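Enquirer: Pasting the structures in now, so scroll down.
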Structure P
Amino acid sequence: MGGKALKTCPTERKTTDQFYDIAGRLIPKLESILGTELYILKFYRTKKDHGDMDILYKVNENFISKKLNVREEVEKHLYPKDIIVNDGTVSFEFENFQIDLSPVKEDVWESTKFWMNYDPTSNLCGKLFHRFGLKMGPDSLHYPYRGDSGQVMENIIITKDFRKMMVFLGLDPERKYQGFDTLEEIYNWIISSKYYNTELFLLDNLTQSDRKRNKKRPTFNKFLEYVKDMPYESEGYHFEKNKTKYLDLIDQSFPEVHFMEQIERLKKKGVEIRELKEKFNGQLVMSWVCGLKDKELGETIKKYRDSHTDEWIRNHTSDEVKVNFLSWFWGAGTDKNNKI
């Protein structure tokens, strides 16, 4: 969180020597308190100072069985001057330094470490993947397939192998595993991608929400400063605005996923959903039953759909669905006062 999560107790930046000194005292305490594996996120080796310390803790069956309230345990044993919880991360003061303690499930423990190590590598890689319509997270690289409504119908898992992800971008994955001495080494690694183009990262070319987040990230802004006047042998890779043009490339790059087959499956599913909605939806129900709306409408639709499968609706005409609904609504589906 950049050392700015705690509001009632100002914390201070620490040198790297101080950072490791604090870690040497804090980690044994946390291991005793939580009884699970801990991991301090890695950073470029010449970093001079730090606004916080990011620590992951493994959530496995043994940890879950203890039913610990992490915030309460930290307060009980470490007596922080301030502590908050945000999206599962417990941020607290320890020796005038902000500590961010985040839970990670055991099945994504190793992949999350790779994803979060060496800020801002994943943020920058994520922007490259985005241009293909892909999304990289701590558990996988996936393709969010969107239906007619624009909502994500399903996330197609492309790979959980971070080495394969980096190879797809034309990056050497071993370089990240080896670590970086400077921010410039991280930036140069990203620039080495065969799909790199400075324009992809400019704030004006990001979505509004992404632009707002990245304005607050020092390492991202330093990256923009680093590349703004850098000469290139070529203008860089130019992406098509229509991301569907990259579907075949994704399919060919990850043949084991049968990506295009999954796309066709979801297209078919989308057609089936659209056909169902054309026969039965909220607008139709309101036109069939005058005065039915809001919460009562939602509850009526839910109760009817609970007793009528997709297959039943699919195998009957629109008129048959209407007649059946009205019979149900005025009969077994509601009481005499039309209340479900």
Structure Q
Amino acid sequence: MKRREFITLLGGAAAAWPMVARAQQQPMPVVGFLGSVLRDSSAALMRDAFRQGLKDTGYIEGQNVSIEFRSPEKELDQLPELATELVRRGVALIAAPGGPAPAFAAKAATTTIPIVFLVGEDPVGLGLVASLARPGGNLTGINFFVTELTAKRLELLRELVPTATRIAALVNPSNAANTKVTVRDIETAARAMGLQIEFLEANTSREIDAAFTTFVRERADALFVASSPFFLSRRLQLAHLATRYAIPAIYPFRDHADVGGLISYGASLTDAMRQVGVYSGRILKGTNPADLPVAQSTKFELVINAQTARMLGLNAPSTLLAIADEVIE
């Protein structure tokens, strides 16, 4: 190589060095994760699914994205403070899964930072977005079906326990919008099926214990557990009490059946959380949340715990076993 060519090449490389250095020094985007499920194994699974969604769009934690996880230690009223903390941290985006509570906490904390929610209720009816097709503000996300499946869950419970006529329904009063719709839909479906329904509320572990004492005293034939982040976090307690008092129960998520619950039917939470991660990745790449349509869950799971069924003296009908996504032995 001639000396002049070498000097020219060296000069060009030297000029490029500052650009490379600036690219390497670009700060890693920080994603805030504001969860409502109290810290347990379910929360860990949701976080892993979120990481997978980010990975699907090219973002790997620790390599080209950082994640700040926040969730309440005890009560959901800690969420606004945690959301404000993430805003002060200067996160590029807030993922707010786990129902309306974290979504509203994040919405109140910022009007500029993009927010990706995960709710079981209609986000338009809740006031989170202007429309499903064009959210309009700094929020978008995933809508997974919960209350829309109420009647179907009641039908599945009746199919598994055909002699049941008195059904107890456990709802969480802190989920006001969800509970109102759930109660309405259960009452409508119960009338059509000729069932008697008794509603009981619980928002603490002690109230869950008290509810089961009432179920036994009132001689309920079966139990319908409504969707609630709190009930999800207390799934071991619910499964244990249902087995202890020999009460057949249906739950909204497979996490319940995985720990001993009799039967569950609902949207796949892990798939929905993965979608939250995918949406977060798309926004990090420049998509405006105002133009990113709210997606709806399309993956549903029917899970039957055959071991629990045997403990309760139940024989799951072959028709039900044939359509189950999984039968836990």
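A short reminder: the numbers here are calculations on the coordinates, not readings from a lab. The model shown is predicted, which means the values in this text are computed figures rather than measured ones. Cβ atoms are built from the backbone, for glycine too; each structure is taken alone.
Enquirer: Computing mean count of other Cβ atoms within 10 Å over residues 61-68 gives 14.9 for which of P, Q?
Expert: Q
Enquirer: Identify the structure, out of P, Q, from whose coordinates relative contact order in percent (Cα under 8 Å, 6 or more apart) was calculated to give 12.
Expert: P
Enquirer: Then there is this: Out of P, Q, choose the structure whose coordinates give Rg and Dmax of the Cα atoms in Å equal to 24.0, 97 when calculated.
Expert: Among P, Q, the structure yielding 24.0, 97 for Rg and Dmax of the Cα atoms in Å is Q.
Enquirer: Please compute Cα Rg over 2.2 N^0.38 Å, for residues 229-268 alone for structures P, Q and give me the label with the greatest value.
Expert: P
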